[in-house]
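What follows is calculated from the coordinates using simple rules that are stated; it is not laboratory data. Every value quoted in this text rests on a predicted model; they were computed, and no experiment measured them. Cβ atoms are built from the backbone, for glycine too; each structure is taken alone.
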Structure I
Amino acid sequence: MKFKGILAALAGGVLALGATAYAPSTHAAPFLIKIAEGPGPKPNHYGHTPIQEFAKEIEEKSGGRIKAKIYWNFALGKNEAVLNRLRTGQVECIITSEGHVAPYYPDVQVLGIPYLFANRKVAYEVLDGPVGDKIAEGMAKKAGIRVLRWWENGGYRHYSSNKPLKSVDDLKGLKIRTMTNPVHMQIVRSLGASPTPIAWADLYSSLQTGVVDGQENALATFRIPKLEEVQKHIILDGHVYSVLGFYMSEKFWQSLPADLKKIVSDAVDRATKRNREISFANFESDRKYLESKGVSVVDVSAAEKRRFQEMTQKPALEALKKEVDPKLLAELLEAVKAAEKKYQ
């Protein structure tokens with residue numbers, strides 16, 4: 001009887017052990033944030049460094065309840081395709097130029113008005129204020145893409161070409177690569193050039209093979225795909241303050257509990273500060289590097305910059321009135337005036 005009792009006890013123990021081994025876990029799986037990125041990672045980069053710090057922070061602060069994985073070199077697809085997948089929740093996060101979002105949320109085009117922000121302080125004041133928040137909320141509601149913060153995309157955008165650029169007249173007749181952003185395209189047309197939307201991943205080869213003559217980007221962005229190998233002339237006209245959106249899937253964002261939303265938001269705030277610090281600090285070093293590689297970098301006089309502005313701003317505003325919410329456009333221009341008065 002004792003032997004049978006021992007066998008029964010052992011059998012019961014094995015069954016209990018089996019039940020424990022195959023019972024479903026009572027702990028929820030961690031939230032996975034897949035972050036789409038382009039070529040990289042590069043050290044001390046205005047986009048790559050902050051996003052790596054962000055990923056590490058949210059994993060640590062959440063105690064592993066959030067996992068973050070960065071997919072470099074367009075591993076999740078080109079920016080346009082990733083943004084579409086962001087809307088359905090298939091990808092959680094991407095940091096990219098605001099121009100790529102224009103097809104899904106046209107109102108974001110207001111940030112591409114030429115010569116809109118006189119300096120960075122004005123830009124930060126507006127982007128971090130009510131107008132920047134209004135654009136973000138509208139995008140989340142209408143496009144399913146939430147902007148957690150506005151970052152700096154290496155500073156101001158400038159034109160480059162495989163031909164000398166010393167004045168606004170030198171851009172006439174050139175084929176210039178732009179994003180699929182009607183405002184950016186209108187700026188190029190106003191300068192007498194031909195805008196040609198091309199995916200970022202295809203930019204280097206398009207310049208190399210002559211599909212386009214030039215492009216427009218901040219110096220730091222210019223360096224990412226090593227465009228100095230296929231472009232030798234840059235004019236520092238600063239036509240657009242280049243914005244990066246820290247975009248997250250609205251569907252994913254709303255799935256996060258409140259405490260994890262706060263962890264993510266706080267980490268994005270710190271990453272935003274790092275982004276702007278690095279972007280500002282790197283301009284001079286980027287210029288020196290490009291010049292050392294044989295790239296001609298031409299400064300623009302105040303008089304020449306006025307020519308650029310006079311040729312581009314009014315046509316861009318006229319085009320925008322047909323594309324965006326006129327109330328939002330008016331609020332943006334008023335916010336810019338207020339910021340200029342504050343930081344004059």
Structure II
Amino acid sequence: MSHASRMTPTIKQIPFGKTIVVAPLNWGLGHASRCIPLINQALNQNNKVIIASDGIALNLLRKEFPNLKFYELPSYDIKYPFPSILFNLIWQSPRILRTIRTEKKAISDIIEVEKVDLLISDNRYGCLSLKCESVFITHQLFIQTNNVFTSLFANLINDFLLRNHSAIWVPDFEGKGNLAGMISQVKPKMYTGKISYIGPLSRISMCDSDQHQLYDVICLLSGPEPQRTKFEQTLVEILKKKRLKVKLVRGTTLPYDRAAHAHIKVIDVATTAEIQEDICQTKWVIARSGYSTVMDLYSAGKQGILVPTPGQIEQEHLAKHLSQHPQFKFIQQNELNEKNLTNLLKD
């Protein structure tokens with residue numbers, strides 16, 4: 001596929017000369033990172049851009065856009081005592097719904113103060129207002145679970161929460177050749193006229209084919225705890241024994257309490273420029289199969305070994321769907337050991 005066809009497309013729906021609030025969900029760094037090209041386009045079109053989020057998502061965007069105005073929104077602060085992420089969400093749904101109501105009040109105040117023309121929410125359900133155009137970004141039009149009844153329940157809630165948005169932007173291709181599989185392709189009747197497929201949203205551009213390979217492996221970690229830390233521990237235990245030059249991008253500011261190894265470079269959070277450079281200077285990337293990471297690797301044209309977060313059905317679906325793609329390989333976290341990783345790293 002050509003370089004031009006891999007670039008993030010221009011989003012035709014972004015206006016010129018308006019005041020825009022961009023509000024990504026703080027669930028790892030993915031929602032914030034995929035908003036970076038959108039924010040850049042909005043700025044290039046002479047818009048005033050205001051960012052609203054919380055936690056590490058807000059920190060990442062502060063680092064990327066230090067001159068913009070920021071607001072901190074209420075945190076969903078989801079806990080993960082159970083293996084199934086869906087069960088965790090259902091169990092905590094009363095508190096999540098309370099947070100959505102608080103978030104809706106906070107965003108309403110921002111819109112009033114800043115005289116906002118367009119609100120763009122990336123998976124923050126409470127970021128909705130009747131005072132301005134409200135856009136929701138999601139690649140999940142059909143939420144997957146392992147049970148037909150929980151799937152029905154999850155999609156009824158999703159449809160209920162999306163029904164009042166002015167538009168829904170899906171960062172994928174429509175139809176054949178899409179990245180998210182059936183997750184992004186189902187169109188309930190209530191969405192008719194609201195959906196725009198805007199193509200993959202990535203802060204990363206295509207790597208040059210003759211770029212110098214500084215690393216054998218880059219590990220891009222992300223996602224909720226405690227699974228992020230377990231993934232980190234597993235990878236370090238395997239890679240410390242191998243004669244490979246490795247860079248570990250942890251995706252967190254939590255303390256790194258493992259021994260240092262000369263062939264493993266460790267950093268906490270990387271900027272877009274650093275991620276671009278890292279991805280283009282390595283042969284393989286090991287990462288979660290979060291959709292934003294998938295879009296970054298696809299846009300860069302780099303090979304990825306995808307390891308779904310245990311219990312996160314959407315990531316498992318994405319990894320299995322993309323294992324048929326020439327850029328990607330797939331392994332479950334509980335199967336990740338030195339022998340299996342060695343086999344995966346072979347051409």
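Between structures I, II, the calculation of mean count of other Cβ atoms within 10 Å over residues 56-63 yields its largest number for II. Computing helix-only ellipticity at 222 nm (-39500 (n - 2.57) for each DSSP H run of 4 or more, over all residues; to 500) gives -15500 for which of I, II? Answer for the origin of the read-out: I.
Each of the structures I, II was assessed by mean count of other Cβ atoms within 10 Å over residues 112-119; the largest value belongs to I.
Suppose you compute relative contact order in percent (Cα under 8 Å, 6 or more apart) for every structure in I, II: which one lands on 16?
Source structure: II.
Work out which structure the value -0.53, -1.05, -1.25, -1.33 belongs to, where log10 I(q)/I(0) by the Debye sum over Cα atoms at q = 0.11, 0.16, 0.18, 0.19 Å⁻¹, for residues 48-191 alone was derived from one of I, II. This value belongs to structure I. Here FRET efficiency 1/(1 + (r/R0)^6) of positions 264 and 304 (r between Cβ atoms, R0 = 35 Å, to 0.05) was derived from just one of the structures I, II, and that gives 0.20; the source is I. Kindly point out which one of I, II the value 2.0 was derived from, the read-out being distance in nm of label points 7 Å out along Cα→Cβ at positions 96 and 216. Comparing all candidates, it corresponds to I. Suppose you compute mean count of other Cβ atoms within 10 Å over residues 160-167 for every structure in I, II: which one lands on 18.2? Comparing all candidates, it corresponds to I.
When Rg and Dmax of the Cα atoms in Å is computed for each of I, II, the one that comes out at 24.6, 106 is I.
Work out which structure the value 9, 30, 33, 20, 8, 1 belongs to, where P(r) over Cα pairs in 10 Å bins from 0, in percent, for residues 168-327 alone was derived from one of I, II. This figure was derived from I.
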